[in-house]
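Next come the structures, one after another.
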Structure I
Amino acid sequence: MSDFVKAENVFVNQSIASRQDALRFIADRAQELGVTKDPDAVYQAFLAREDMGETGMTDGFAVPHAKSAAIDKAAVIVLKNDHALDWPSFDDKPVDICISLLVPDGEAGTTHIKLLSKTAVLLMRSEFKELVRGTDDRQAIADAINAGIDEE
């Protein structure tokens, strides 16, 4: 199994107040993780994508994604908030778990599409959603996402 998503990319028990704060948090963690040197540009890329349409899926999950020249390497960062946030979603329910995709501009057509489609497939599986929702074990969450990314 790949280790594309590492345990340190998973942030649990956060207490973030808004969708904008969540996106800011993810952009700042991207800098700490070495994914970008410019978290402001990543944050702006998230906001630009949010303006295009909802990234909230169903059952409290969102898949915010940023494509930017400021992103140095593709990454997935997971945020589990301690309460649900107002977030435009397909089922009009608030969001408390974000599986965010960060992709360099040069990989927008390949890596981005693969990550987005693999994540969408995972979010159709109740066992995956139950695992992520039911644990704060950062490694277990990372392993579950990696297993989904590795599937053919």
Structure II
Amino acid sequence: MISEIDQTDIKLLEVLQDDASLSNQALAARVHISPPTCLRRIKRLQDTGLIEREIAVLNPEKLAAALGLGLTALVEVTLDRQGAEHQQAFESRVVADDAVQQCYRVSPGPDFMLVVHVADMPRYLALAERLFTSDANVRNVKAFFSTKRSKFKPKVLLAL
């Protein structure tokens, strides 16, 4: 159960969204609380599910330059039948694929928007075959290929 959060919790969440690698002491200092209090609050925020997980955010452009690969596509998918069971079946299949980084049900327009990242165009074509062409319920797919990422900030705005 999510309990009420206060301004200190919001400050903690703001700082963690910018840099979750901070030590407990550094985090406590930034939020102006004691380290034991900071630790307790972070544990409570994790236990309630407000902090889902901590990850490293990689730079795909730099990785592409270093490894010689990388293709990001934003993909609109429209299903032929939009019933709840059809949407769930498609969603279950795409979220299980590691190349799909983000999946959103959207309205109006297409039924889903996907963000996919693959090594190169042949791998995108394999993904398209695997996820879209082999599904008789997929009516339309429209892919947009990223030529430059100008902003990427996976941050939830916490204004009260």
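For percent of Cα pairs over 17 Å apart, for residues 40-103 alone, the calculated result is 38, so let me know which of I, II that is.
I
With relative contact order in percent (Cα under 8 Å, 6 or more apart) computed per structure, which member of I, II shows the largest figure?
When relative contact order in percent (Cα under 8 Å, 6 or more apart) is calculated for I, II, structure I comes out on top.
With distance in nm of label points 7 Å out along Cα→Cβ at positions 16 and 48 as the yardstick, tell me which of I, II scores highest.
Across I, II, distance in nm of label points 7 Å out along Cα→Cβ at positions 16 and 48 peaks for I.
Once percent of Cα pairs over 23 Å apart is calculated for all of I, II, which comes out largest?
Biggest value here belongs to II.
Readers should treat all values here as calculations from the given coordinates under stated rules, not as data from a laboratory. Just so we're clear, the structure is a prediction, and the values are computed from it rather than from any experiment. Cβ atoms are built from the backbone, for glycine too; each structure is taken alone.
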